[in-house]
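Laboratory data are not the source of any read-out in this text; all were calculated from the coordinates shown. All figures in this text were calculated on a predicted structure; none of them were measured in a lab. Cβ atoms are built from the backbone, for glycine too; each structure is taken alone.
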Structure 1
Amino acid sequence: MSLPLENCRVLIVDDEPSYSRALRTSLAASGFAVEVTETGEDAIKAFNRARFDLVLLDINMPGISGIETCRHLRAMARDVGIVMVTVRGAEDDKVSSLEAGADDFVTKPYRFRELLARLQAVLRRVRIHNAQPNSILHAGELELDLDHRVLRKCGKEVHLSPTEFDLIAFLFRHQGGPVTHVRLLRAVWGLEYGNELEYLRSYVKALRKKIEDDPARPKYLLTEPCVGYRLCDPSADVAHLEEPRPKAIACGAAGLP
C-alpha cells in the first residue's frame, strides 16, 4: 500500500557523493523532498534548522558513527522515521541500530524498490503512531482488540495465553518493523530477561501454529535472522520483501533505481 509523499521530507546521510546523488534523484522522482548531508555532525545541524519525516542513515561514516548519529537524532525527534543502511552479514550492526532507536534497516546491496517499500512502511508506522491511539489493530486477516485482549482471524477468536497475547500485542504495536530478541523478552517478560532465546522461540512457534495458514511458511510472524522478529501484513508491499528474490544490484550511480 503506497502513501502520498507530498511534503514528506527525507534526509540522506552518507559520505559517498555519487551514491547520494543517484539516490536523491530516485527518491525525488518518487515524490520525496530530499536533502543530503555527508556526516553525522552535518545531519545533527540539519535537524536543528529543519524538520524531517524520514532519515536514511549509513552506518559506516567518518566522524560520528551512524549508530551514534541515530542515537542523537532519536533524542532530538521522537517522531522521525529512521532507516539504517547496513552491510550484508553485519547482524550486530542491525541489532545496534535498533537499540539506538532506528525503526528499520536495509542491507547493501539492495534494489530501489526494496528501499522505497521500507521507507513507505516506516512512514506508515510513524503516521499511525502520531495519530489518535487505536484499540483495534489489523494485519491482513488478523484483528487485535487491545481493550478486550482478544485476537481474531477472519472474524473467529484465536485462543491465546496471557503471555502469547502480550507478545503478539507488542509486535502489533511495532507492525512492519523488526523487533530485537532482547527488546521482546524485556517488554513481555521483564527487564531481568534478555538471553532466553529458546524461550522466546518456543512462544513464537506456538503463535505461528495459531495464526499462520502454514506455520512452516509464515506470512505474518517473520524471522529476522540473528536479530529478532517482524510482524507483517501479507497484503502490504513490504511483506513481500521477505520472499526469496534475485540477486540485488549495488545501489549507486549505475544501480538506481
Structure 2
Amino acid sequence: MYSIGFIGCGNMGGALASAASKNCSSMALADADKAKREALAQALHAEETDNVTIARESRVIVLGVKPQILPAVLEEIAPVLKERSDDYLIVTMAAGVSIKTLCEKTGFAPHVIRIMPNTPAAIGEGMILFTCGEGVTNDDVTLFKTLFASAGELEEIEERLIDAGSAVSGCGPAFVYMFIDALADGGVKAGLPRDKALRLAAKTVSGSADMVLLSGKHPEALKDAVCSPAGSTIEGVNVLENAAFRAAVMSAVTAAYKRTKELGKS
C-alpha cells in the first residue's frame, strides 16, 4: 500500500509530489509522459506505475490531471475504487470541477478533498486552498495537512468560493511574474543592468507582500506611506492610474474566474 499516489505529474502535480515526498513513507507516480514520470520518480525515490494500480493501492489518491482529461481518468479508475472496502482519500485539483460533479462521474461518493494550489508550492511557499466533501473525516484532514505541510500555507475555504480564490492565488502568480518583468524592464530603461533590475524588482515585490501580511495594514495605507508630496513615487502612481492599472488587474482576475467556470463544464 502506498501512502500517496499521483495520477498526473505535470508542473503542479510534480510540485505537490515533491512536497508530499518529505512527509510520506511511500509514493507512486503515474503520468502519460514517460520521460517526465521517470525523472520525477528518480528524483523523489518514488515508484512508477499506472492509474489503476494507484487507485487500487494508495491511501491518498491525488488527481493531478486537467479538467478536460479528468472524465476519462475517472472512467478508468472508478470500477477499481468501487471494489475497495478500506479507507482512502481522493484529492482533486481539476479547475472548476466540483466535488459533486466528481462523485457523479464516479457513480458514488468517496471521501474527496478538492484543492486549488499554486506554483510557489514548488519552493514551499504555496497557497493551497482546500475544501472537504461531506464524507471527509477529521483523520482525513489531518493526513492531508501532514502530507502537504511542506508545500506552503493550507487555507480551508467554502467550495462556492474556491474558484474565485483560485483566480487570485492560482492564476495570480502569472500576473505577478508579468509585473516583476515589467518593473525590471523599467529599471533597464532607466539604465540598470538586467540582472540587477530583475533582482531589485523581485525582492521589492517579495518585501512588499510581506509588509502587507506582517503589518496588518491595508495596501492603500502602505502605498500612501511611500508617496511623498510632489515626489517621484506619486508621479509613477499617477501614470499607473491613467493607464487603468487597477482595472486591468481586476479584469484579469474576473476573466480567469470566468474561464475556470467554463472549464468545469467541459
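Can you tell which of 1, 2 yields -17000 when helix-only ellipticity at 222 nm (-39500 (n - 2.57) for each DSSP H run of 4 or more, over all residues; to 500) is derived from it? If you can, show how the numbers build up before the last one.
Values: 1: -11500; 2: -17000.
Derived from the structure labelled 2.
I have 4.7 for distance in nm of label points 7 Å out along Cα→Cβ at positions 29 and 205, calculated from one of the structures 1, 2. Which structure is it?
Considering all the candidates, the number was obtained from 1.
If FRET efficiency 1/(1 + (r/R0)^6) of positions 69 and 165 (r between Cβ atoms, R0 = 25 Å, to 0.05) comes out at 0.10 when worked out from the coordinates, which of 1, 2 was used? Walk me through the intermediate numbers first.
Details: 1: 0.10; 2: 0.65.
Structure of origin is 1.
Compare distance in nm of label points 7 Å out along Cα→Cβ at positions 85 and 101 across structures 1, 2 and report the one with the greatest value.
Largest value of distance in nm of label points 7 Å out along Cα→Cβ at positions 85 and 101: 2.
Among the shown structures 1, 2, from which was the value 3.4 of distance in nm of label points 7 Å out along Cα→Cβ at positions 109 and 229 calculated?
On the way: 1: 3.4; 2: 6.4.
The read-out comes from structure 1.
Can you spot which of 1, 2 the value 21.2, 71 was calculated from, given it is Rg and Dmax of the Cα atoms in Å?
Structure of origin is 2.
I have 14.4 for mean count of other Cβ atoms within 10 Å over residues 77-84, calculated from one of the structures 1, 2. Which structure is it?
On the way: 1: 19.9; 2: 14.4.
Derived from the structure labelled 2.
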